[in-house]
Structure P
Amino acid sequence: MNPSPLRRLLAVTLACAVVGPAAAQSGTVRVVVGYPPGATSDSLTRLVAEHMQRTLGQSVIVENRAGAGGRIANEFVKAAPANGSTLLMTPVATMAIFPHSYAGQLRYDPFKDFAPVAHLSNFQIGLGVAANVPAKTLREYVAWVKADPAKNGYYASAAPGSIPHFFGVMFAKAAGLELTHVPYKGTAAAMTAIGGGEISAISTVAADIRALVSDHRARLLAVAGDQRDAGFPDVPTFRELGYDLVAKPWYGLFAPAGTPQATLDRIAKAAIAAVTDPALRKRLVEMGLEPTGEGPDRLAAVLKDDYARWGPPIKASGFKGD
């Protein structure tokens, strides 16, 4: 006997009610990263995305939208649908630094246009020198620069307006040095310059200079964490050497503002599970990262603190992005 039209309608309605939420979670999730393949941020994103895919039970792909120091990716995610299908993996710079260094030019507001999802990792900033620099310690480097600042007082970074750029400004002030910043177009170009002795010093993400240090083409003199970098246990912190300088850069996962809280919670749980997985955590530490795995409240608090912290030194530097 065929069911009545009413019974068929009720059956279809019930099926939609059951399948609907599952279908909404079965689509592909894009995690956008504003840097090219091979960068530390890209490697972190791919490892986390692979683990999240297993936890969420849906495809999680990484999409590189490099350019403008990460700003292009932020603008793209800001305009994406607020349904959990598009996420942003970004370092602190695009959210807490650029609003100061590119004041009036940004096409996004880090507080209004994004919803914090998860604080995933910290990383270290360090000061390195080329192998042809005679200084073997930070103290010797300071003396070497002071002896001839016109010749020796230059340092590189991978990008203008970045944390390494402004950390160099802070260190120069603390050490009483005359240092001139020389920005390069990305990490690869900066590493090529320091590895080849084209420039004497570099303020950089410590993990990015690891290969050059291993090959004895550069030396890392100090790191800016509140403790030594696990990947460079013999390298002292600036604090150990008498400079009250601590920088705690991080990587965080964000979604477009307006994304439903239940969706944010589900994604946050998957992202935190990724960086706290023992096997993945080990790989991240080997990359020079410090996995954290903290939720949206922690990410929001750190963003607020860093935004306030970096404003004064950026203003003092006189830097104006273009």
Structure Q
Amino acid sequence: MSISSEPLQTRWQAFATYQSERFPFVAHAPLVFAFAFSAASYSRLCRGQPGLPPVLDIALGGTVALGLFFLLRLVDEWKDRHEDARHRPYRPVPRGLVGFGELARWGLITLGIQTLAVLWLGNGLWLWTLPAAVWLGAMSLEFGIGSWLRKHPLTYAASHMAIMPLFDLFSTAIDWHVQGWPPRGVEVFLVLSYGNGFVLEIGRKLRATGQEEPGVDTYSSLYGTRKAALMWLGALALTAATAAWAAWPLPRGNWALGALGLLFPAAALVGIRYALCPLPARAKAVEVASGVWTLGMYLVVGATPAIVSGLGGAP
């Protein structure tokens, strides 16, 4: 091994460790690409176009969307740097595995890959990356009111969850950017995305009784396990209602409604069990259910009707 190759290898090893702990691509990529496929499929259905989105469009658009979520993780590292240093020294940045200079380089590489993908797709699609990019930049500065936001957890969450429909705006634009403006119906899908953001946000911040970390705010520590569980169940129910609203007018939308009828009670049961007895395994189950629910929503509302229509399924 040459001396000149050692720093590169060391940096690569650091990146591999960092992503495995903070943004495991193997776990996130299927969710994000399903998100991109379902969003583009839903837009296609709203436009009355038969068939499925082109594979290359989904591959490139999904790559951009995955990069956006990775950049969001990098922004969070900067935004939470003081709290992590005080209360979470085991994380990669405070323990010295990587520094912010290295994170900035990874961010620039990600931006380069995204730029190439968007330019390849062409037809002005880059314009529809700007809302998410601007909001992401504002989030990194906590909108200039970080101290106030941290005293109001739900407002803080509401401001940050707005990034989800902006990500989704781009993901639907993978399909509709050729005509320059989103078709009617896409706005409901964006509302659904906002609701799913809350399901994920609350679900990943529920803890079992006695397992809260000092100095780390979770919804269970701020509001108690029972109230936090009800908040999660409320977000779940509102998202389910929005998903039904989004699916109802679509061709083969009855397939989506049937799937919702199975998925919602299963997810709700997980939250109810946690509310009744907040054990560690049940808290973890809510986090897992949040991811499964979100993936299911996108597949049910966007992908399922598109695939069934493409295969000529029954109405």
Structure R
Amino acid sequence: MKAYLLAAGRGSRLRPLTDVLPKPLVPFLNKPLVSYQHHKLLAHAEEVRFNVSYLAEPLIHYVEATPRTSYCHENQPLGSARTIWEERAYFAQTTLVACADIMADYDVEQLLKKHRQTGAKVTIGTVTVNDPRAYGVIVSDEEGSIREFQEKPECPLSNMISSGIYVLEPEVLTSWDPSWVDLGTDAFPALVAAGIPVYAYPLGCTWQDVGKLDDYLLVQLQHLGTGNLIHPTAQVHPQAILQRTIVGAKAVIEAGAHLTNCIVWPDTHILADTKIAMSIVTSTVAVQIERRHRAEPVLAEHRKKLVCSSPA
């Protein structure tokens, strides 16, 4: 089995953080965001490949520092479906494809086992959410065979959504249209319409999309719990007060600074007596996040139908 991480996007929802780093490399609990998925896949795949484009140089350095990892450099992001077509020589065997900006503790072997059992040419890992209207919704039968896709529907027929984790067989490329751009909106619906076996597999795991600024902060705080996470190379003055805060490598926090529910990026200098809360702080910018109600993923494997009234 091989693996492919889709990492070429601009990460516009994470701006201004992604003005200086590509989204896969933004710090997450003091490690590159993509490293969690990358090392999970290296434990199962003979090779992991990235597509890179936006701010490609630091991603290329990251890839070149890791064994059994390669990359394809796109001058401009091609789109996930077009990338697979252009890289079709790499997809000569079963390949697990994943978006590089998600956190998920799924079981790779169980996903592959289910994929083989169904005889699918494509398996889409799914998760269940309370409110699926902001996602790509999947409707399948009891065996998991996908019957319909809904993109950010007002009245969803299911609360099962795509996790951004897929398994592809090389045979599916014989039905591929080179003009397809996106997997979710172009390739997968067209394959289902053509009668190609495309199945859903509920991952039954904790899954989190950290593509937006508020999620980037709140998901890390959720993982952190009630303490602090301070990189060994950071300098935190004994008279600084940290509450539920992550401090990156070589950051400096002076006396009297008071940080609550914050993420401090590497090489950031917090001056004395500075008070900051619910913020992401880098060496060039501070982004404050307002608390708001969020629909959290439902950690369950079952699917349920939703009853949706017409908008007023």
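Read the figures in this text as sums done on the coordinates, not as results from a lab. What you see is a predicted model; the values in this text were computed from it and never measured. Cβ atoms are built from the backbone, for glycine too; each structure is taken alone.
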helix-only ellipticity at 222 nm (-39500 (n - 2.57) for each DSSP H run of 4 or more, over all residues; to 500), calculated, reads -24000; among P, Q, R the input was structure Q
Across P, Q, R, FRET efficiency 1/(1 + (r/R0)^6) of positions 112 and 152 (r between Cβ atoms, R0 = 41 Å, to 0.05) reaches its greatest value in structure R
